[in-house]
Structures are given as structure tokens and as C-alpha cells.
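Some structures to go through are shown next.
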Structure P
Amino acid sequence: MVEALINNFSNYLAYEKRFSVHTSKAYISDLEQFQSYLNTRYNIANIEEVNHQIIRSWIVELLEQKLTSRSVNRKISSLKKFYKYLIKNGLIKKNPMLKIISPKTSKRLPVFVEQDKMENLFEKISFESSFKSLRDKSILELFYGTGMRLSELCSLKTSDVNIYNSQVKVLGKRNKERIIPLTNNLIKVLNEYMEVRKEVANNIDYLFLTEKGGKIYEKLVYRIVIYYLSKITTIDKKSPHVLRHTFATHMLNNGAELNAIKEFLGHANLSATQVYTHNTVEKLKRIYKQAHPKA
């Protein structure tokens, strides 16, 4: 009976367009693992026999197998979706998942590039005076110098950059505008780019363009960032968002107030910004272990 219900649920996922193929496969894989556990440990065929104690015992076994709490929570989520489907279609009367509490997950620290490596990016890597090269350099400098998001950078217009007042206007989430100051070096880089931009500009106001004169797109910016970060760091994750994390982490490490970083990043509340303090604490722990004689 359990296997038949899983098959029904699989058909339901395939019919509902809001579930991607990858998500559907993950749900079914988790449920099949649960079914295997029921058959092996309890010899249960009827879903009505499954109570919250049995489900908890499966969760305990998963944790004992050294699965991360994040992976276990995904499997719990799959079970919740499954039981919600069963209840909704009148296939069972009680939902044992209502008594299941997901294990706490450890916070993922933001991935960032070390400060000396970012210095190597702009000081030791040679950028040519061509449109493409100066555009790429401006993109990297702007990400690291302002902490703006990928979508925000792609939507920037030339009118958003105020060279005279050394600032850039950014349109963030929920159409909320914020003003970010620009360093003298960043202004110099942008001025150099704006000069060569005239060669490809085709009556378009967007700041960053493709070599054919169209608005730059996110996938291209991703490729640019990955290409240059690969030259200076071996971290697994390389993306525009890593440069955003790098901006915030370096600002905090060099004495910036958390509230100021919140405003630069365009966060709605301070709790979203506080995650960067964890990186600073971890750095202090490493220094302590290396320097203290009793550590």
C-alpha cells in the first residue's frame, strides 16, 4: 500500500507544473528510502500503521549515519509534502508529521575572498585598455566597492552614476533606492570604461553593455566573475554574490559599523547583516588558537 501511495504521489508531482523534475525526483527518492526503512525495520505495508515514533526513529537513524541536519530536514520536508497530499485526498485520517520537529541546522557562513587576494586581483592582474577588459574591471571593482547585487548591477544606467558627487544610485528589492558612495579609484576606473563605452554604445542608457552594444545579462556577468576569481582563489564557490559577501566582510573587519553595512547592502533588517559577524568571530578564534600559548 505504501508503494502504491508513493506512485500516486509521483504522478501528482508530475501533473503539478510548480514542481521541477529535480524537486520531484528528490521527493520520491526520499520517500523510497523511508519505505525501505519501514520494510526492513517494521515490515509495515499499511501507511496507517506509521506513527510519529516510527518516523522519529528513522530520523535518528539518518543522523546516526552522519547525514547533515540540512539533508535530514530535506527528507522531513518530503515526508510532510507526502502526508499533506494524503490528508488532502482523504487517503489517511491522521497526520503523524504534525508531531515531528526538524533538527536545527547550523548557519552557513558567507563565503568570501581574502583581502590580500582581492588586492592581487586589481594590482597584479593586467587589464587591457579595450572595451571588454575595462568593462570587466569596472564590474569587478563595482561589486567589491559597493556590495551591490547581480540584478542591481545589470540594471544600472549611466544616469545612476554621479561622478561629481562620487556616488551611485541603486534600485534594490521592492524598488527601494539607496545611495552608495564611490571611492576615487572606482571613479577613475568607471571614467576609463565610459570613454571606451562610447565605441559600442547604441543609444542605450544601461551602464554595462555587451560587445555588440546590448544590455549586459546576468549569465555573462557570472562568467566574467568566475573567470577572474579563478585567477586569484581556489574557493569552490565563485560568484557575484561572493564579491558581495567579500565587500561586507572586509568592511566589518576594517571597523565599519554593522548598521552602515546594512544600508550599503540594502538589507531590510539588521538580522540579515549580522551573519557577517560570524566570519569575524571565526577569524578571531583562528588568531587566538594560533597566538595564545594555552590555546
Structure Q
Amino acid sequence: MDYPKRLLTREKAVLATLQETKHHLSSLVLTKLVFLLRQETGVARRVAGFYDFVPYRFGPYSFALHNDLAALKRNGYVEPSGDDWLLGRFVDPHRDWMSELDDDVASAIRHVLSKRGALKKDDLLKHVYQSYPWFASKSELKHLVPKDVPTAARADAAVYTAGYQQKTIDAFLAGLLRRGISAIIDVRSNPVSRNYGFAGRTLATLAEKVGIHYHHFPHLGIPSDERKDLTSPKQYEELFDGYRKKVLPREPGAIAEVAELMRKMPSALLCYETDPSLCHRSHLARAVSEVNRLPIVNLQ
């Protein structure tokens, strides 16, 4: 039988979880079980790109997980039934998803389900909230949220910069929340990305959902065609030299606007590269710092 989508290991883990629990889980419970799979086993070390989580309306949530569920639905692997997820009818009902996982990953799923899989929804939430209280900090289920839930302090005023290379959208947003960052200032010329969640409109939507504002300053970016085939330090320096001499001098208004935004609320200049020395944002950060006199802090 031909299958319509090549599955990632993390997606197979979700299907195995559904299969092991008799094919029927609510969206909320499935999310929390996958969260515990990350937090209480070594699955995240065994599975590349496994799901990360952010505090959200009902506790820990993964935008990537629910994007994958939507893709699995489109391809017939799962079916929604109200708020529940079932294994779909498209694929062979006798396919054993556990057998397609490494033994350690399959054992981890069985371990989590044996300890938490039979809990009622509220009992499962209580365990999650009490064990990982920061993830309950935005929950609307106030009767289940423990007292004195930790929240991130507002970050000190600074010119923060952040790259999203090799990060999931959930890990990136969670990192900003933990640091007390209130706004993303996207300085990509063209905010497209193959990584789910980082294309401009999607990033704006997801960031706002967790309380982080989004601003885009495309004129402070470098067009992607100018960044092609960069391999040597000399090529990078030539690119950034042109940026300092041509782009920054013609954008004093935009630089001043960014400087004022960063003075008013903790904000991070966003671009792709993890290493700020390989990204134009480091040069933009210096120009912004010269205006608002704030220190530069590169977030990891």
C-alpha cells in the first residue's frame, strides 16, 4: 500500500501513543501525554526535532504538534471526532506503529502511558501543573493552577538579538518567554522559512497567541539573493561592509523606531543564524544601541 506522506519519527510516536491507548484521545490529553513523554523520558534525546512546548491556555502546548496532527489528518492517518483524535481509516489498521520505533522510544511511550495514561483529565492536568508549574502560568483553568506559579520577570532594557536556526517554533517562543521578552522585531528582508512557524505571518500569529508582539522591518534586512554562496569570512565581511555603508545610512527613521520600541519594552531583533557574527542583526544592533544607549545582549 502506498502511503501519502513520509512520516517523521515524532509523528510515528504520536500515532503509536494513539494506538496504545485504543485509538481515542482528546486533544488536550494527547498534548499532555506527549509533553510528559518529553519531560519524563529520554525521548527528546533519541528523536531529532521532538516536540517542544510553551505555556498556553490549558498548560503546556505545542504548535508544532498540532500542525503535525493537521497534516496527519489531511493524509488520512488520524481523524478528529469532536475534540478527540482517532487513528484514521486511510492506513492499514493492522500496522503496528510501536514496531516502527526504536525500542527505547517505544518503551518510553509505554512507561508514560502506564503511569499517566489512565488518569482522568483533571488528575492528569494537576500532575502536569504541579510538576511543571511554569507551563501552567498562562492556563485558563485557574482552579487547577497551583499557588505561586512562577512567571518570568520582565527583562531589563537592552538591545536583544535572537536567531532561530535549529530551533522549533515552540522552543524559540518558550525561550523568549523565559527571558521576559515582550516583542519580536523581525529584520529579515523576506520573512519566509521552511521551518514551521517562522514564516512572517505564521510567526506573528503564534507569537501573539502567547503574548509576544511582532513587528517587521524588511528594509533593515539583506535580500536573500545577496546572501547566496557565502562560505568564507572575507565574503561575509564584504556583505556586512556593504550593509553598514549602504543600508544603515539610508534607514535612520527605521533604526530610530526600533530603538524606541526596544527602549519601551524588552524586544529581540530576529533573524535566522544562531551565531550573530554571521548575521546582519549584529551590525544593526550596534546602530540601534548607538541611538538608545542600551547594551547589546545576544540570546542563545
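Only the coordinates and a few stated rules stand behind these numbers; no lab work does. On a predicted model such as this, the values are computed, not experimentally measured, just so you know.
Computing Cα Rg over 2.2 N^0.38 Å across structures P, Q gives 1.34 for structure P.
Of the structures labelled P, Q, one was used to calculate helix-only ellipticity at 222 nm (-39500 (n - 2.57) for each DSSP H run of 4 or more, over all residues; to 500), giving -12500. Name it.
Values: P: -17500; Q: -12500.
Among P, Q, the structure yielding -12500 for helix-only ellipticity at 222 nm (-39500 (n - 2.57) for each DSSP H run of 4 or more, over all residues; to 500) is Q.
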